[in-house]
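Enquirer: As structure tokens, here come the structures.
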Structure 1
Amino acid sequence: MSGNSTGESVGEGAIGGGWSSVSHRGFDAGVHHENPQPYAAMVEVARDMLDELAGANPPPDVVDKVSAHLADVQALLTDHQVSERRRPFGHLDVPGRAQCMSPLIEFDRWDRDGAAGTVTFGRYYLGGNGAAHGGTIPLMFDEVLGRLASTDRTPCRTAYLHVDFRSITPIDAELTVDARFEREEGRKRYLRAELRHGDVLCAEAEGLFIELRPGQP
């Protein structure tokens with residue numbers, strides 16, 4: 001995971017978080033790069049739909065209707081498939097980067113030394129008994145630390161990510177995320193982050209990220 005940022009604010013006062021300049025990596029989202037909000041709104045609808053889908057137990061007739069609607073959506077998108085470097089998904093300078101793979105994080109602080117914000121794990125990320133699935137938490141940490149590791153620096157990739165689970169991470173609750181860049185040794189970058197529900201430490205992570213060599217994918 002990698003990125004680069006100038007720390008600019010985007011959207012409605014939110015901070016994009018490490019992805020305010022992706023053109024240097026060869027990404028070209030076309031019209032969506034200049035005007036990201038319509039595409040980001042579409043992804044937000046998809047994100048909300050996944051929560052509704054995960055939380056629903058619909059009768060068979062509703063299942064049939066939803067399946068038909070989703071098939072129509074799939075057909076609309078099939079004719080517009082493009083190469084990786086032209087895809088807006090995950091590469092727009094908006095909160096969440098216009099993707100719904102990992103939870104949306106709203107940052108209120110972001111610079112090359114650290115980041116802080118809030119995140120809510122919706123029903124789509126439920127593991128069981130009101131707790132977020134354990135696999136979604138490292139995903140969230142990698143999303144934050146990977147971008148922070150490349151903020152105002154050359155791109156890098158995750159070498160390892162160690163996560164300690166301290167208590168359950170509740171769904172449908174606003175949690176705080178705090179990440180910091182600790183040190184850099186040659187091509188190695190070391191970072192840490194914490195996830196909290198109020199005063200309760202839910203999980204903490206440490207990661208090592210390696211700077212990419214010129215031309216390295």
Structure 2
Amino acid sequence: MPISPDRLSESDAGVVLATMMKFACIFLFYLLVYKITKVIVSKTPGFQKESKKIPIYHCISIVLVSSLLIAFGRSMELLKGIIFLQILLYASASDIQTHEVKDFVSVCIFITGFIGVTFSEIPGMLLSGLAIGGVLLFCAIASGNRLGGADVKLSAACAFLLGFQKSVAGLIIGLLVSVIANLIIQKRNKTKDQPFPLVPYLSIGFMLMYFC
């Protein structure tokens with residue numbers, strides 16, 4: 001049976017409208033992500049409006065949110081990942097700007113860990129956090145507090161959210177990246193034994209392991 005031009009045009013119009021709605025939703029989603037990142041970064045201690053790092057923070061946020069969307073689709077894991085990302089972004093910016101990270105950051109990660117989990121998973125998550133936190137606390141004391149308290153608390157909270165194996169892998173990745181990056185920085189600037197923010201590197205490792 002031949003299809004009438006009127007019905008064909010109506011079908012085409014429906015497809016076009018659906019496509020436009022889809023692009024509008026995507027635009028609004030990324031606009032919301034941009035606004036949230038802007039607010040979060042602006043609330044970090046030591047924030048400077050003219051900082052050249054601000055566009056970098058936005059690029060990181062957009063790229064990782066896109067990766068989360070591809071990896072998890074529209075799910076609770078996506079929501080959890082976006083919240084986790086924004087908290088780590090805040091913590092990293094704080095550490096870069098002031099070499100300090102407020103305690104509430106670790107609390108926020110801990111609370112985020114409850115999203116999408118069952119009651120039976122919580123004991124194992126708590127053990128993971130305690131194990132990683134305990135080991136890092138011992139390392140901090142043994143090293144004369146060269147490892148900061150914020151690093152210990154944030155790592156313990158991330159271990160609660162990610163689990164033991166992922167958090168160990170995230171720690172290894174973050175520490176390796178920090179060693180390599182700071183060797184390059186020290187060689188370029190011809191400086192040695194300068195303190196450096198560790199949280200951004202730990203955040204890289206933990207965020208990577210969230211995808212696994």
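Bear in mind these aren't lab numbers, they're just calculated from the coordinates by the rules spelled out. The structure displayed is predicted, hence computed values, not measured ones. Cβ atoms are built from the backbone, for glycine too; each structure is taken alone.
Enquirer: When you work out distance in nm of label points 7 Å out along Cα→Cβ at positions 42 and 98 for each of the structures 1, 2, which one comes out largest?
Expert: Comparing 1, 2, the top value of distance in nm of label points 7 Å out along Cα→Cβ at positions 42 and 98 belongs to 2.
Enquirer: When relative contact order in percent (Cα under 8 Å, 6 or more apart) is calculated, the result is 22; to which of the structures 1, 2 does this value belong?
Expert: 1
Enquirer: Given that Cα extents along the principal axes in Å, derived from a single structure, equals 83, 47, 28, which label among 1, 2 identifies that structure?
Expert: Only structure 2 yields this read-out.
Enquirer: Hey, another quick one. Have a look at 1, 2 and say which one yields -26500 for helix-only ellipticity at 222 nm (-39500 (n - 2.57) for each DSSP H run of 4 or more, over all residues; to 500), as calculated.
Expert: 2
Enquirer: If we compute distance in nm of label points 7 Å out along Cα→Cβ at positions 34 and 170 for structures 1, 2, which one ends up with the highest value?
Expert: 1
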